[in-house]
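Asks: Right after this note come the structures.
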Structure I
Amino acid sequence: MSRNAIIAGATGLVGAELLKLLIKSQSYDKILVLNRKEVKFDSPKVIGHVIDFDKLDEFDPGVKIDDVFCCLGTTIKKAKTKENFRKVDFDYVVGLAKKSKDWNASKFLVISSLGANTKSGIFYSRVKGEMENTLQKLDLPHLFIFRPSLLMGDRNESRPGEKTAIMVYKVINPLFFGKLKKYKGIKIEKVAKAIIETAIHSEDTFKIFESDEIQGY
């Protein structure tokens with residue numbers, strides 16, 4: 001039975017990989033991509049929409065939506081202020097989740113981060129934790145949260161610090177095993193596969209996937 005999906009953040013590292021899998025999957029008929037800028041897509045399955053996420057209420061999918069994939073996220077450096085960071089990683093994510101209920105979507109799947117915690121002393125992790133907690137209070141039919149460790153993949157944008165971290169992780173990754181496995185750097189392909197496999201096959205109403213579990217995909 002074919003499904004229709006919405007994906008937000010499809011130009012990001014994991015989002016782009018996830019979009020590839022959605023296009024290849026026979027389970028999906030239409031894939032609506034919500035993006036702040038116009039992007040060209042080769043597949044006839046993909047329908048691009050230029051969206052102002054501050055005005056998401058104005059958007060009508062026009063088709064029945066089964067799954068909503070949220071890959072939205074930024075960095076403090078790119079956002080420039082904590083307020084702008086929170087707008088993307090909290091406001092836009094929660095706003096999309098609320099709209100998924102209006103669209104009667106069955107599943108909402110979102111990328112969070114390792115260490116997400118409302119009590120964290122790290123602003124990034126604290127916002128991710130607050131986002132997760134808020135989503136859990138929305139009474140979504142099916143909610144899946146993914147907490148990957150450092151993402152291993154090639155970014156289009158320049159992030160020198162992250163590139164250095166990835167180089168270091170490639171050397172020390174073998175040292176992360178047992179209870180430390182969730183801190184192991186993870187390939188974007190594994191994260192994307194875990195997300196789409198969960199969307200297609202899982203009947204759980206709620207689950208958080210830690211990075212070590214995502215490694216198994």
Structure II
Amino acid sequence: MKPISLVLVEDHALCRSGLTELLHGRGGMEVVGATGEPGKVAAMLREQQPDVMVLDLRLGETSGLSLLRTLRADGFQVPAVILTMSMAEDDLSAALRAGVRGYLLKDMEPDDVIESIGRAARGELVVAPVLAIKLAKMWQSQQTDALKPDLVASLTEREREVLEHVARGMSNKVIAQALSISHNTVKLHVRHIMAKLDLNSRVEAAVFAFEHRSQLESRQGS
């Protein structure tokens with residue numbers, strides 16, 4: 001099986017060295033690049049073409065999310081996993097809205113970090129277990145001023161079904177099996193959903209689904 005290639009972005013040299021040693025060669029992973037300088041990341045991604053990028057939330061004077069947005073604007077779509085010490089709900093929310101594939105904590109058990117990064121590389125949304133309650137509260141909170149019923153109304157019944165499955169972290173293949181439709185049909189529905197809701201990632205779609213759950217449920221079968 002082909003190893004999962006990984007680029008690590010961490011500005012503390014000792015931490016970067018320790019993480020490289022931890023991740024390289026374990027869980028089918030291969031660290032193909034590591035740097036503490038945000039300015040070098042784009043070139044590293046271009047050269048190595050990694051399966052996933054792991055980066056800290058704080059990178060000296062630059063934030064990991066700011067770097068991620070810059071990379072996305074430059075066309076880099078490599079899945080990103082935040083590895084940080086911050087348990088702040090605002091940081092978690094901002095990371096998810098930036099389209100990260102995962103949000104992990106540095107004090108997690110090493111084996112759990114390795115397993116979670118592997119799952120993220122395979123397309124799953126991963127969050128540190130201790131943050132699960134915060135994530136649930138964030139998704140379930142009613143944000144009346146942010147509701148967009150007009151966007152919900154723009155979705156077809158099938159698109160709403162697909163969106164609900166995306167929100168559960170299901171892959172296109174699993175969604176296709178669950179709804180008894182083809183993989184290509186699911187891909188087309190997801191593309192339409194992203195366009196109609198002006199979203200950039202499956203994570204953003206999941207956040208939208210949870211924030212607008214009441215609107216989606218009220219239209220079931222309509």
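Asks: Out of I, II, choose the structure whose coordinates give log10 I(q)/I(0) by the Debye sum over Cα atoms at q = 0.18 Å⁻¹ equal to -1.47 when calculated. Before the final figure, lay out the partial values.
Replies: On the way: I: -1.47; II: -1.33.
Considering all the candidates, the number was obtained from I.
Asks: Could you figure out which one of I, II the value 13, 41, 32, 13, 1 for P(r) over Cα pairs in 10 Å bins from 0, in percent, for residues 20-131 alone was computed from?
Replies: Values: I: 13, 41, 32, 13, 1; II: 14, 51, 33, 2.
Value 13, 41, 32, 13, 1 for P(r) over Cα pairs in 10 Å bins from 0, in percent, for residues 20-131 alone corresponds to I out of I, II.
Asks: For the read-out helix-only ellipticity at 222 nm (-39500 (n - 2.57) for each DSSP H run of 4 or more, over all residues; to 500), a value of -15000 was computed from one structure; give its label from I, II.
Replies: Details: I: -10000; II: -15000.
Value -15000 for helix-only ellipticity at 222 nm (-39500 (n - 2.57) for each DSSP H run of 4 or more, over all residues; to 500) corresponds to II out of I, II.
Asks: Relative contact order in percent (Cα under 8 Å, 6 or more apart) was computed and gave 19; which structure, I, II, did it come from?
Replies: Working through the options, I get structure I.
Coordinate-derived values only; no laboratory data. Note that the structure is predicted; figures quoted are calculated from it, not measured.
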